[in-house]
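Nothing in this text is a laboratory measurement; each read-out follows from the coordinates by a stated rule. Everything quoted here is computed from the prediction, not taken from an experiment. Cβ atoms are built from the backbone, for glycine too; each structure is taken alone.
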Structure I
Amino acid sequence: MDALAQFGFGANGWGKLLLAGASVTLAVTLASLAIGALLGSVVAAAKLSTRLSLRVAGDLYTTVFRGVPELLVIYLFYFGGSSVLTSLGRLFGAEGFLGIPTFLAGALAVGIISAAYQAEVFRGAFQAIPRGQIEAARAVGMGPFLLFRRVIVPQVFRLALPGLGNVWQLSLKDSALISVTGLAELMRTAQVGAGSTHDYFGFYIAGAVLYLAMTAVSNRVFDAAETRAGRGLRRTATPA
């Protein structure tokens with residue numbers, strides 16, 4: 001079978017399966033980024049807290065999940081979580097192995113890792129907000145909620161965008177590790193195709209091309225978002 005037929009969209013082609021795997025990869029990455037944003041915001045707030053116990057807990061979280069290998073976290077969530085779920089099921093009379101859905105396990109594992117990095121991005125973005133803006137908002141009578149919604153959130157979002165773009169790329173690559181759970185994302189689909197046809201070079205090159213395509217598109221999206229978020233900001237001309 002020639003390469004055009006093998007990677008095409010015909011009856012025996014792998015094109016549709018590879019694109020389906022790429023769509024699963026994007027879905028896992030989006031889900032993990034959302035999970036990471038929610039949890040990362042909480043961790044960032046803990047690290048910025050005036051309470052020592054919260055700061056220690058936040059530091060512990062980011063240290064652990066940035067220091068432990070990503071694959072180990074995925075194993076812990078999928079295989080360890082399935083073992084716990086099976087044990088709990090037996091307490092209620094269930095029989096056999098109860099596994100955590102692969103998509104859910106993968107999104108949670110990558111999301112928890114992503115949260116450790118997003119927490120640092122949010123913390124740095126908050127600390128980069130000029131203190132005068134917050135003081136001015138308080139001076140005109142803004143309450144804590146209005147201050148958070150009208151001043152802090154827009155500023156943090158704008159300042160965090162470059163860092164969030166890097167976290168997205170990291171999560172996109174980490175999603176390949178979920179293939180160990182059997183989820184038919186891009187890496188797993190490429191592995192199955194390579195094993196079925198023994199064309200390892202061709203399928204892994206095809207997978208690399210699709211990863212690079214997703215990376216290139218997402219870079220353009222984040223660049224456009226940064227440009228849009230920066231509109232209206234006064235740029236100081238640098239002297240020649």
Structure II
Amino acid sequence: MDNLASYVIEKLSEMANPGAPKDEELSLFGIQKLRFLDVPHDRLVALAEEIGMPRHELAVELWDNDAYESKLLSCMFSEPSKITIDRADDLADGLDSWIVCEYCCYKVLWKLPFAARKALEWANSRNDVVSCVGFSLISALAANLAPDSTFEPGFFDSALFYTRKGASNVDMNVRRAVGSAISRIGRRSRSWHEAAVETAEEIAAQPNESARWVSSQSLAELKSTKVTSKFKGD
């Protein structure tokens with residue numbers, strides 16, 4: 001570990017809250033398997049700004065540390081243009097904490113030039129961790145791409161197709177990510193809203209509890225006033 005990475009880890013230790021929640025509590029927030037230092041996000045941002053961003057090598061070193069806050073800082077320092085396909089695959093395989101998965105997808109992975117291809121590939125994986133990353137990345141792309149984006153013909157059609165399969169997964173994180181993907185696609189435009197609602201209703205007809213949960217969560221979001229009001233007058 002170089003001097004800068006050591007400095008960051010030392011600063012995190014100094015900012016750590018000795019009364020941080022324990023493992024059994026953290027599982028409720030999707031931070032299991034990582035050390036939680038309970039450092040406020042605004043202090044992490046201030047530390048990253050003090051050091052200066054981006055810093056690819058620092059991001060790589062911080063990612064290998066087992067602290068939750070170190071993973072978030074790694075995302076802040078990442079340079080998407082320097083992330084190779086192999087590196088992206090390694091990241092996806094290790095994103096087994098829900099909050100870090102979401103943060104990485106929305107902060108870093110959606111900016112990769114091969115993000116759309118990898119999102120569909122990962123979503124279709126038999127590995128629950130990787131599948132969750134795939135659907136989270138679909139959600140991030142739906143949230144961040146311009147409404148008139150033509151970067152990937154048929155991408156969102158394919159994404160909704162995969163949600164029909166992923167909705168039956170018993171893993172809670174995969175179900176969360178599937179529901180988020182459907183909801184985010186449905187917020188892009190009136191036509192995508194109609195397609196997402198149709199998808200969620202089809203999922204409701206699947207004969208398993210997981211699919212019904214995904215459908216219920218998605219439809220509650222898609223039919224909320226907050227979402228439907230966006231398309232009035234379209």
Structure III
Amino acid sequence: MEYNIPENLFYTNYLVTDTPADINDDQYVYYDKTIPRFPDEAIYIYSVAQKKMIYTKGWEEVLGYKDGEITLKKVLFTTTEEYARFSNDLNENAIKFIMNHPEDLEQYSFVIELKKIRKDGSIVPLICRVGVLKVEHGKPSLLIGRFQINKNIRLGKIMYYAAYGPQKYQFEEYLNKKLFNYFAITYKEKEALEMVTQGLSFKEIAHQLNVSQSAIEKRILPLYKKFNVKSLPHLISFAYENLILTQK
């Protein structure tokens with residue numbers, strides 16, 4: 001299997017197609033029997049080589065579309081306007097990072113919280129996770145996406161994302177640089193901010209999280225510039241005002 005994504009070709013141009021899965025195909029039947037699905041969850045499996053969906057399930061429950069209607073284009077383009085550009089850039093850069101790290105590919109994934117538009121026009125808050133399901137010849141051949149309704153998440157103008165995998169710190173740092181101009185924050189950055197509000201120093205936070213102090217500084221200090229704040233108290237105040245942190 002040979003395929004390459006040129007460095008100058010956007011993920012959204014190369015991979016996003018309007019081809020749905022064939023629900024009568026043997027592959028579809030196989031994954032329908034072997035892929036577990038939780039309530040209020042929709043799943044897709046996308047073939048990178050064939051550039052089409054090969055499995056979709058739960059989409060009528062989550063977005064109001066029949067499983068046979070779902071394409072990767074529809075999954076991406078049902079994102080609400082305020083999240084669409086950020087979501088596309090996150091997808092694009094995360095896939096590029098994964099494609100360039102051929103070892104342990106199936107352990108990589110990324111998460112984003114966003115709003116989707118249901119077929120009836122209503123809005124639904126989702127936690128979305130995309131990862132590598134299968135690797136062939138050192139490249140991802142199948143991607144899997146899981147979209148879980150979560151009405152408890154608070155979605156405002158600050159967007160949340162996370163990166164996972166063997167090189168998760170490099171993965172997250174790469175995404176942070178690519179997405180710096182967005183009002184967005186990672187779960188790791190939020191975790192460090194919450195510990196700051198407990199009165200812990202950067203050194204103490206680093207000890208509790210079993211990372212270096214410089215790793216904590218890299219999570220906190222760039223947020224000053226991103227959110228245009230002048231001090232740590234100002235950053236904490238901004239975090240509460242924008243629901244990054246909530247009073248307990």
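Once mean count of other Cβ atoms within 10 Å over residues 88-95 is computed for every structure in I, II, III, the highest value turns out to be that of III.
Using helix-only ellipticity at 222 nm (-39500 (n - 2.57) for each DSSP H run of 4 or more, over all residues; to 500) as the calculated read-out, with -19500 as its value, let me know the right label among I, II, III. Corresponding structure: II.
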